[in-house]
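Structures for review follow.
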Structure 1
Amino acid sequence: MLDRAQVLHVARLARLDLSDEEVERMASELSKVLDHIEKIRELDLHGVPPTAHVVDVVNAFRADVPVPCLPREVVLQAAPDPTPEGGFGVPSPGAAAG
C-alpha cells in the first residue's frame, strides 16, 4: 500500500491540496489501482497487438475538403469594431472587459 509521503508527493505533482482524510482515502484507492496493474502484468500478452480501442472506431466527421472562404467584406460585417486596416479590433491585454 502507498504510504502517506507517496500520496502527498503525487498530490503535489498534480497540484492538489488534500485533507488528511483525503490522503488516507487516496492511499487506499491508488493502491487498489496499482494492484490491478500488477494483475494485468501477469497476463501473457505475447502476440496480442496493441490497441487504442476495444471496438473499431469509425470517423464520424466529414472529409476535410478545402472550400473558398467568405469575402472579407462579409466577414467584417460581423466585426463589432473593425480596424482601419481591415481586421477585427480586440481589447489590448489587461483591458477591462466591457
Structure 2
Amino acid sequence: MPKLLQFLLVHALIGFVVAGVFVAALILLDVGGFATLTARSDVAPLAIAVLTFFLGLTFASVQMGVAVMLLPKDGGPGPRGGRRLPAVLVPAYARARARR
C-alpha cells in the first residue's frame, strides 16, 4: 500500500475512533436528553449509527486535514524556486499639498 494512502487511512481511523468516543460520551452524560430520547425510540440503534457515521466523517476529515497541514516541509526552494534577491530601498517622492 502506498505510504500516503496508509497515512491518510490511519488518520481517518483516528477520526472515526474520536467520533465513537464522542457519541459514547453524549450517551453516557445524557447531553441535552439525548440518551433519554433514544432510549424511548424504537429506532435508537439506527439513530446512533447514523450520528456516529456522520460525526466520524467530519472528525476523520478534520484529522486528515490537520495531519497533512502539520507535515514537515522538505526544505527545498520556495514556490518560485531559485534564490531570493536582497531587498533594495527605493526613494519615493510626493508633492506637498497646498494649504487652504
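Coordinate-derived values only; no laboratory data. Source: prediction; values computed, not measured. Cβ atoms are built from the backbone, for glycine too; each structure is taken alone.
If relative contact order in percent (Cα under 8 Å, 6 or more apart) is calculated from each of 1, 2, which structure is the one that comes out at 36? That value comes from structure 2.
Structures 1, 2 were shown, and helix-only ellipticity at 222 nm (-39500 (n - 2.57) for each DSSP H run of 4 or more, over all residues; to 500) at -12000 was computed from 1. Taking distance in nm of label points 7 Å out along Cα→Cβ at positions 10 and 74 as the criterion, the top structure among 1, 2 is 1, with the largest value.
Comparing distance in nm of label points 7 Å out along Cα→Cβ at positions 2 and 26 across structures 1, 2, the highest figure comes from 2.
Among candidates 1, 2, the computation of mean count of other Cβ atoms within 10 Å over residues 50-57 that gave 6.0 used structure 1. Source structure of the calculated read-out (percent of Cα pairs over 22 Å apart, 60) within 1, 2: 2.
Computing mean count of other Cβ atoms within 10 Å over residues 18-25 gives 14.9 for which of 1, 2? Answer by label: 2.
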